[in-house]
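The next part holds the structures, each set out as structure tokens.
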Structure P
Amino acid sequence: MTVEKRPAFEPPAVLVAPVTPPPDMHRPVSTVFGALLVVLRVIAGVVWLLSLALQWDRVLRDDLNIEIDPGSSEAEAAQVVLVFILGFGGLILAVDLVLAVLVYRGNNAARLAVMIVATLSITIAAIDYFGGGEDITIRTTLITLSLDILVLLALSSRAARAYARRPRPNGRGRHSGPKGR
């Protein structure tokens, strides 16, 4: 059996050519894996937020060099800041979880949004690293960076793209084309 190798570089015209998979296409493994990786990223975010909440006093004291007397107005303000950070982080993680479900269901806009966020996250980590500000270690960004790279690889596959762009039946039992979504 001969397997043809895919070229390392493809012309843009080939990459943007319309894809016409069958409407009853089965969900590809890359889409399932991509959605699972987004869920793992959400779990990592929850662990990070819980860790921040449990170590908040140490973070203020050791990392930010802020000394706060217990029971003071500064301590109350620090708790308000923590609640804001946890709430905002929780909102972001909830959006990520919704995107994971939409990616699993084959929503192309969600797939693209997840890939854009992963690209931005990787770019920011690279800028931090090369700028000398942040080391990439297991304790800091290695896990999230790895998940983001794997998400990009999974969701940018041809099968994931074809599944997300496949025609779907509309309300009258007919299939809508790629632009009919």
Structure Q
Amino acid sequence: MSLGRYDTYEKAQKAVDYLSDHEFPVQNVLIVGTDLKQLERVTGRLTRARVAVGGLVSGAWLGLFVGMIFALLDTSSAAGFGGVVVTVAFGAVFGLIWALIGYAITGGNRDFTSVTQVVATQYEVLVEHRFAQQARELLAKLDPMAAAQAQVDAAREAERQRLAGQTPPPQPPA
């Protein structure tokens, strides 16, 4: 059951913290982000040179990883450091080629870099129904005005549901 909706996560967290401070069994509480929105922040232009450098660097890291594994596991040859350098070089070339191929395939449809995140615009605090009354009583002490508004909202919703379930009385013929 819903205990309330909050505009920020910090406000929802404050309500749950208040419940916890007053010995409420908070293991029965959920904070749920609602009204989700996806945000994409554009961080820069994507050019062929930038793609090439990114592919080169990521390929070199992969080559270093593979080279280190080979160097640790292959005790019979004396390749050692030279083998690691060669695998880093091959990895860099491989990464460069694949990054440029991938960029060419997109055909310039997405010539920018970005960071995407999903954010909630509201947070709802939920509790198991058997603890709802106790939680509401505690939260009423935290913010009496919000508790009164929540009661009004709950009464309006109950009335709306009650009216939605009724059929209007038949009208007498005119």
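Throughout, read-outs are computed from the coordinates displayed, never taken from laboratory work. What you are looking at is a predicted structure, and each value in this text was computed from that prediction instead of being measured. Cβ atoms are built from the backbone, for glycine too; each structure is taken alone.
For this structure, a couple of remarks:
- Comparison of P, Q by mean count of other Cβ atoms within 10 Å over residues 56-63 - largest value held by: Q
- Structure (P, Q) behind the derived value 36 of relative contact order in percent (Cα under 8 Å, 6 or more apart): P
- Highest-scoring entry among P, Q, by distance in nm of label points 7 Å out along Cα→Cβ at positions 40 and 72, is P.
- Computing P(r) over Cα pairs in 10 Å bins from 0, in percent across structures P, Q gives 8, 26, 28, 19, 11, 6, 2, 0 for structure P.
- Of the structures P, Q, the one that 0.15 was derived from, the read-out being FRET efficiency 1/(1 + (r/R0)^6) of positions 88 and 128 (r between Cβ atoms, R0 = 41 Å, to 0.05): Q
- For distance in nm of label points 7 Å out along Cα→Cβ at positions 80 and 152 computed as 4.0, the structure of P, Q it came from: P
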